[in-house]
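We did not get these values from a lab; they are worked out from the coordinates using the rules stated. Here the structure is a predicted model, which is why all the values come from computation and not from measurement. Cβ atoms are built from the backbone, for glycine too; each structure is taken alone.
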Structure I
């Protein structure tokens, strides 16, 4: 009951989120990866050309992604993914991309022992964390309710190995490549997940979200 005497009904999602925050008291970390239908996040040479290997006409995955991002507070990247992102997202080449404005406005953080700074075009620079993945994610949990990690497979391997991933989001494209690098470390072993939701496009592009069970 509110102070005005009216009953307040929270959406189920809000109730679940509130309960989780009461349990954890810190922010959540989501690993969000684009993967092939046979489970690879990159090609053997580290490339991502598989993402352009299917007809994306009419695909609305980016719209769903943008809606989800409204609940995310910050971005965490490894050095190589930062270099790839910063060469595209703050440039005119990304002007027509649905999520460009959000990415360019969000607080960005980079884990790197070699970078002194992380410029982002004409936008605010990313903050560099030189003390390792676990120290970085621990600090960000204290600052933000929700942090997303994209790509950055060395970084995400370290987070999975340390049990620092709360949510796994996979955007699976209808392509198989036969070999490549998984989105989890080979040493991880069995990890149980709980399905949170899934949406499919007519293009065959499927977005799935899992909660990592402890």
Structure II
């Protein structure tokens, strides 16, 4: 923070033209929010099946979700470029292709957070609800989901945080005239414009501090 502040103040004092980068900030937030929502929405049923109904199929689906840990961003991005150019042309050069890349990369992150919370919920709670006359679907919505909320919030915050700093996929899959804070930082720093790179870096830290605060709060962090 101190180094970034130093370069920012040095740039201002020397008359450097600095832009607030509202567009890049909005793009970063949009990408992070879309990725978080799609990841968490997908991992909830996977976590439920892998914990409550453990069998060969649910185990296979769970393992498939964790393959993102073994795939580098560049490999995923190149594969999606080929796929979109050959088959998925409607999403080629669109933000949804970028969201798909981040979804593949960070699906294991969201699944790990939600699944760990699911493991802490006793199956007897579901059984008690069904004994009282509620069906499986109603029990899942009214009983299991509220108890799963801490894991959902934690997983969403972590996915949001890691998506905000994603760079390789952004550089390779972004639509035309689409820039994020990370791509702006990379562009300025690669040309040694450190004063210009300092501002988007500080904005990125500021925006990332929101999910980081949620993570620390949910984990019971105390000073």
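When you work out distance in nm of label points 7 Å out along Cα→Cβ at positions 43 and 203 for each of the structures I, II, which one comes out largest?
The structure with the largest value is II.
Taking 0.99 as the value of Rg/Rh (Cα atoms, Kirkwood Rh), for residues 107-146 alone derived from one of the structures shown (I, II), identify that structure.
I
Could you figure out which one of I, II the value 21.1 for mean count of other Cβ atoms within 10 Å over residues 163-170 was computed from?
II
Given a value of 0.45 for FRET efficiency 1/(1 + (r/R0)^6) of positions 155 and 171 (r between Cβ atoms, R0 = 25 Å, to 0.05), calculated from one of I, II, which structure does it belong to?
II
Comparing Kirkwood radius over Cα pairs in Å, for residues 99-194 alone across I, II, which is largest?
II
Assuming -7500 is helix-only ellipticity at 222 nm (-39500 (n - 2.57) for each DSSP H run of 4 or more, over all residues; to 500) as calculated from a single structure, say which of I, II it is.
Only one of I, II returns -7500 for helix-only ellipticity at 222 nm (-39500 (n - 2.57) for each DSSP H run of 4 or more, over all residues; to 500), namely I.
Which structure, out of I, II, was distance in nm of label points 7 Å out along Cα→Cβ at positions 27 and 51 calculated from, if the result is 3.8?
That value comes from structure II.
Work out the source of 1.7 here, i.e. which of I, II gives that when distance in nm of label points 7 Å out along Cα→Cβ at positions 35 and 59 is computed.
I
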